[in-house]
Structure 1
Amino acid sequence: MKCFVGIDVSSEKLDSCFLDDEKNILCQTTYVNDTLGATALKKQILQLHQIYDFDKVVIGMEATSMYSYHPAMNFHQDEQLQEIQAITTIENPHRIKQYAKMFDTDKTDTIDAFMIADYLRNQHYTTSPVKEEKYMALQRLTRARYQTVCQLVEVKQHFIENLSYKCNTLKKELRDAPGSTTVFSAAIMELFTQDLSMDDLAQLPLDDLADWLQKKGRGRFKDPQDLAKTIQKAVRTSYRLDKAVNQS
């Protein structure tokens, strides 16, 4: 006799259905999605195992982002479940959804748990290994980095858009000038995000602007005088915004 435990995981609940290989419901209940609920669910498995002496125990749930990770790891690493050689598997939600479409049933959490258990009972599960913690840690790091990179790209695009309104030729002039810098250098960004107007920048003495750039650039500009000329050229040739748009 085999036992198939289908778990419909949400942020707060573990809706569970225990089926045997003859499709008999041994138990159907709901636990809280925390360590206490997971422990109670495990105890239920062990109690049923003592009664029926299962040949195999399969615990399955759909992959539901961060909600399924903790219960899956909890069951996968539990020593008592390992002693009875229980299998913990995380399944593709699309496959279970396609399987459930073959049956005329309403969609509720308890029915979802039953369909997951029945999916396991029909040997559709992949025995996919639960991700080890080191791989999960690597996944979180790479996804966090990817998200940060995407956000950085978006913010840079937003900055360039606003800069184009304020000084539409600056990007081109900096690109074409030999030994110049980018609009994303700290000195350039600070220069164009302070309260100076375009006319103020155009009338600023060249030596003062060069000294300011060298100070803000911590002496990294090879020719601050030439960079100051490039900036003022861009300022003079760019369109002017009216007062209302400029303030925004």
Structure 2
Amino acid sequence: MKNSSFIRKDIFGVPVLKSEILESFKDLSHGFSTRRGGESPAPYDSLNIGIAVGDLEENVKKNRNLISGISCSERSVYLTQVHGSEILVIKNDSSIPDPDTVKADGVITDCKDLALVIQTADCQAALLYDPVKKVAGAVHSGWRGNVFDILGRTVRKMAEVFDSDPSDIRASIGPSLGPCCAEFINFRTELPEALWAYGDEKCFFDFWEISRAQLQKAGLQADRISVSGLCTKCDKDSFFSYRGSKITGRMAGFICINN
């Protein structure tokens, strides 16, 4: 399970995908979990971190504790993701919410030892880091997120709140629905015309490239963006996929600035 910019590591016996772009920063913990290494039974086997998918809460808590250990932080922020465009700002430890209470699909922070966690099962988990201003971000982007340009919004919010220069920001996108499986037969009513160019004659769309383009338009340098290139639906043994299984768990994309 490797491509040119992602590597697999086993941490406490749990397989985690790491982005080489982010792995070079020693003050940062990050990763993308697979579906393996947790406590949940089928169909949530086994590292399900999603509360509202039908799994037992006690299993989810154990799995989330595993993610906390891997991220090297006892504090974590999980959002109630709603496929919207809201971005939560957590600044100077002054506004850390209780888990699962905030309806948003992006979060940015300058706080240390606070893991930002995104939950996915086909959607993109994007992790952002500004090593100059020491600001981290995590974004949940499904196709609606791309319609809202939530990635670009997050970059602009980092610049607005923390004075980040977009050209300093690194971004990594984990396993998600690939162009091989992202079929949108109703794209004319679901997607703005500006995104139609990313589809083919069979109505399959490349949302990886859409996200890459939106990040670059927001000011990121091309060589500071990495995409795993791993399709969740194609590899249901390794990843949770809603399109592939409907009843399924959720994986984690996490990032944490360490002291």
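Bear in mind that the values in this text are calculations on the coordinates, not laboratory data. None of these values were measured; they are calculated from a predicted model. Cβ atoms are built from the backbone, for glycine too; each structure is taken alone.
Here are the numbers for the structure shown:
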read-out	value
For FRET efficiency 1/(1 + (r/R0)^6) of positions 85 and 149 (r between Cβ atoms, R0 = 30 Å, to 0.05) computed as 1.00, the structure of 1, 2 it came from	2
Entry that produces 25 once relative contact order in percent (Cα under 8 Å, 6 or more apart) is calculated, selected from 1, 2	2
Of the structures 1, 2, the one that 7.5 was derived from, the read-out being distance in nm of label points 7 Å out along Cα→Cβ at positions 45 and 229	1
Rg/Rh (Cα atoms, Kirkwood Rh), for residues 165-212 alone from the coordinates reads 0.93; which among 1, 2	1
Structure with the greatest value (metric FRET efficiency 1/(1 + (r/R0)^6) of positions 117 and 189 (r between Cβ atoms, R0 = 35 Å, to 0.05), set 1, 2)	2
Structure from which -17500 was derived, helix-only ellipticity at 222 nm (-39500 (n - 2.57) for each DSSP H run of 4 or more, over all residues; to 500), options 1, 2	1
Percent of Cα pairs over 24 Å apart from the coordinates reads 61; which among 1, 2	1
Value 4.2, calculated as distance in nm of label points 7 Å out along Cα→Cβ at positions 13 and 221, assigned to which of 1, 2	2
